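Where a number appears in this text, it was derived from the coordinates with a stated rule and is not lab data. Bear in mind that the values here come from a model prediction, so they are computed numbers and not experimental data. Cβ atoms are built from the backbone, for glycine too; each structure is taken alone.
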Structure 1
Amino acid sequence: MKNGVLCICILFANIVANAQSKFVYRNIPINILKPYEVSDESRKRIIASTNNLYDLTKALPRPYVTDGSVDYTQFLQKGIDNYQNVIFPNFPVKINDKGIALKSNSIVIFNKYSKIILEKSSRIDYQILRLYNLRDTKVYFASLKGDRESHIGKSGEFGMGISIRGSRNILISNAYISHCWGDGVYLDDYSQDILLNRVHVDYNRRNGVSIVYAKNITINNLLATNTYGTAPMAGIDIEPDKNSHIVDEIKLNDPITYNNFNRGILIALMNLPGFSKRDVNIQINNHVDLYSKYGMAFYPGDNKKQWKNLNGEILINNPNWSGSVSSGFFVPNNSPNNNIKLKIMGSNKVKSSKADFTKISKSINNISVQ
């Protein structure tokens, strides 16, 4: 009898494990989506307040189509190059994998029915909207769809919706970015003073948002959903590539991560330790996770003694990870100690037992859970 019970338990465990290893796209409940809808009044207000706004419809060759079936990349790019502030046509447009490059001191607005659709590509990397070495650029109401369902080939993971590199004082407001071969939003090359406000990243293949090399980043009300395809598969991934990178002064306010295959939020510092000292200060307020494997995961870094030059504080206020599938908070065993203080405040909804936090405390010297 005991053997029979054991077999049933093992069978059930395998069924659960297999269920968790398969991805199922989940439709987002209306009550979660509602705050991310853009009202006509809000859109009209931004349009009315923007001087010398050029309608990119005028840049298209006539007769043009309005169903997103024709590649208009070169015409849209020419309009953006020639005018400071632009508004996209009030219908879907297709572009190729050259992407669209924005410029400094400009405002880009998407109309109510504006949408950029990327045609199928075989490239391992692309950028639908490229913000490279820019200053003072604002993008409102962007709607972008990548090529993950039509992509040619299976290699690569760097097809980005919005790629921000080496830029400063950038605003991305009320965007919807989906189906990218890589990430919805990507921040690298020491981008600074970036604000993402009410951005929804859905069904992107690698990460919803990646922060690789950036400082003074504020993300308000991010909704990261259904991230699946290739590792890390996190709603938000803060992960520098090497010791020369900086990830500092990062604030996430009220993020919602929903049905991301691996983690809602991932902080991975394995590649950051080195001979140069680095400060890491991250604040995460009111994070809610539903259906991700882990609400949040933290990988502290390398365990070489001479590479303990990480300082700062990761402060997590009032997390709600009760809806995470496996565990609210994950730290791998035998994680190295360093000088980063990890504080979790208001941990009553983390779906992690006291035993979990005891194990974490043994792995990290400077953890405080309240």
Structure 2
Amino acid sequence: MAAGAAAAGGGVINLPGMDEVWAALPEARIAGGAVRDMLAGREVADVDFAVPLRPEEVMARAKAAGLKAVPTGVEHGTVTIVAGGRGFEVTSLRRDVETDGRHAIVAFTDDWREDAARRDFTINAMSCTQQGELFDYFGGRADLAAGLVRFVGDAAERIAEDYLRVLRFFRFFARYGRGRADGRAVAAIAAARHGVRQLSVERVWSEVKKILTAPAPLAAVKLMRETGVLEIVLPGADVARLEALLERGAPVDPLLRVVALTDEDLAARLRLSGGEAARLAAWRAPFVLKPEDDDAALRRALADAPHEVLIGQSWLRGGDAAVLRARLAEMERPVFALQGRDLAALGVKPGPEMGEMLAEVRRWWMDGGCVAGKEECLARVRAALSGLG
């Protein structure tokens, strides 16, 4: 069919460039998450293909069709084909030869079921042809409809192949799970939880963020606590605090949810980015505002911290900050009008004297509720200069 694929009874995937990939690789199928989300009626932003061909043949076919082919992970069978202004990962069918809990040595195959059997969860093991024929070897479609996240085959074996699957289970449970979790999966995760310690901190943080980005992550986080995984990845986590934050209707922000969960210093341990570490530190700073504060106090607080920081702190504080939060959201952030060049124009030389004068005028501006304009601030400078003279 033109411009995409549709699975019977499911949604439709229609992304520019898909037809060009299929023209070069007619035996290819959409695989994994795109099929899952198509069947769930969710938006599909990225499409990955699987194909019963070796990567060198995939590249040769793509080039013969005039498409750019990049060997992004060719040792594991993945080639990225650029078509329609976007990249599509095309991965050769594989079977595992050897695994060590994180990485696998693979061999290529032309057996679709064998390839599906090495995937993590049944809902991720489906594939779909261009004509809309769905291949579901392990009951993924029924599991998706039931809200069941279930490992393909033996849960313990799947986890032993790659301990990242422990965290991926909670990620998919947070998004697709409904009701009681699969008992065999929960038991296997609890038994293998210490394998998570083998993962790089970057991968752990990446998965934790994805778990906490789910609209309703509480059930998954509680399950992490029950299996002992939460204490490993977020020591000292207090799920009740996260529950309170969610009940207050706080926005979906994984870092804000982490701050609610634990007081642990995670910046270094999880190697947060500079921006993430700064936000975490700012949200953990004392919330200086009180419900009875007037507008001048709010302006002073905003002069020292942006809306994001103060509003985030208000979400973490609790219900008595709701009115403050609404007032902050409606208030423009005041900006101190003077810069060094303004004082230089009045004859102040760069150096400690200029810095001290700027700081003094800013204190005066803050004390006055951050409402004085540039001319008033300059008048304050001129008065100080005349006093010095």
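Some observations on this one:
- When distance in nm of label points 7 Å out along Cα→Cβ at positions 254 and 278 is computed for each of 1, 2, the one that comes out at 3.1 is 1.
- Origin of the value -14000, where helix-only ellipticity at 222 nm (-39500 (n - 2.57) for each DSSP H run of 4 or more, over all residues; to 500) was derived from one of 1, 2: 2
- Structure responsible for 18.2, with mean count of other Cβ atoms within 10 Å over residues 142-149 calculated and labels 1, 2 on offer: 2
- Among 1, 2, structure where Rg/Rh (Cα atoms, Kirkwood Rh) as derived comes to 1.01: 1
- Source structure (of 1, 2) for distance in nm of label points 7 Å out along Cα→Cβ at positions 38 and 310, computed value 3.7: 1
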